[in-house]
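In the part that follows, the structures are each spelled out as structure tokens.
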Structure I
Amino acid sequence: MKREQLRQKVKIFPSRPGIYFFKNSQGEVIYIGKARSLRDRVNNYFLPSPDLKVQNILSETADIDYLLVSSEKEASFIENNYIQFYQPKFNLRLKDDKSFPFLKMTVTESFPGVYLCRRLEDDGARYFGPFSPADEARNLISLIAKVFKIRTCENTIF
């Protein structure tokens, strides 16, 4: 799509919270962002800007898609997960895997445990979260361990 076609497409984006995806001509996601109002935020990219990063993003953009979410907080969590998954070339700040923590509860072991983790795995465990800030998850782990007598150490010593 040409820049003017992209601009017209963005004009009909909803004015709701969401995640937006800039894609190149091969369909690869090159930049992901979040917005309180998708229409307002993405339209800002088409205003004159001295920002070289914005100019580079637009020069490689062939399409823009979006995903609606219910709130800005949800948008932050989801944006981070998508950035970790797609590793877009222009999202340098969040590519370092500083993802939001989850609470992991093992349920397939003889002595279930509860831990803090940053990646969801298909390992039969139950995951809760994400949490922001991480201290909320740590406090919850301590509370669960005390109330339900669930271990917080690794299973290797059992």
Structure II
Amino acid sequence: MLNILFLFPTVMTLPEEVGKTLEQFYIEDGVLHEISEKIQDELVQGLEGGASKSSIAMLPSFVPALPDGNEIGKYIAIDLSGRNLRIMLLTLKGSNQEPEQINHNYVFPASVMKGTGDQLFTFIVNCLMKFLNEVNLLNASLPVGFVFSYPCELLSIRSARLL
């Protein structure tokens, strides 16, 4: 077994038991490279053939392009996760300018958490309307991104199916 104490001088000041524990986590460069290649192969197989060809589930995202930093405009983001709902107004100002954001967090009442889908989405719409009213954009037409922290298979850029 490799003596990790000589690889990392700061480890030499640790008690011997700690050094022995750390040694168990040391992986030689060649092995790390091999692991990295196997993971990359699995990612490529997953992208080419879906979950049936890879041990790493890969689903299409339908993202048509990545941002380049020159985007300008106001956007709404809705983030639904666990017991919380976050709504954000993001204002992008273009090249080399920091975006502005306004966030509001809402906690789901127990009745909504145990209720129907209609109750959930009614709650989301009511929070969104309240938020837009507070930022004086209630009548604005803005693009909306919806983050749903549950596994979904995207069927297109505008539709998904819960897994």
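Figures for the structure shown
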{"quantity": "Identity of the structure behind -0.41, -0.63, -0.77 (criterion: log10 I(q)/I(0) by the Debye sum over Cα atoms at q = 0.09, 0.12, 0.14 Å⁻¹, calculated), options I, II", "calculated": "I"}
{"quantity": "Computed 1.1 for distance in nm of label points 7 Å out along Cα→Cβ at positions 84 and 100 - originating structure among I, II", "calculated": "I"}
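No value in this document is a laboratory result; all are computed from the given coordinates. Because the structure is a prediction, the values reported are computed rather than measured. Cβ atoms are built from the backbone, for glycine too; each structure is taken alone.
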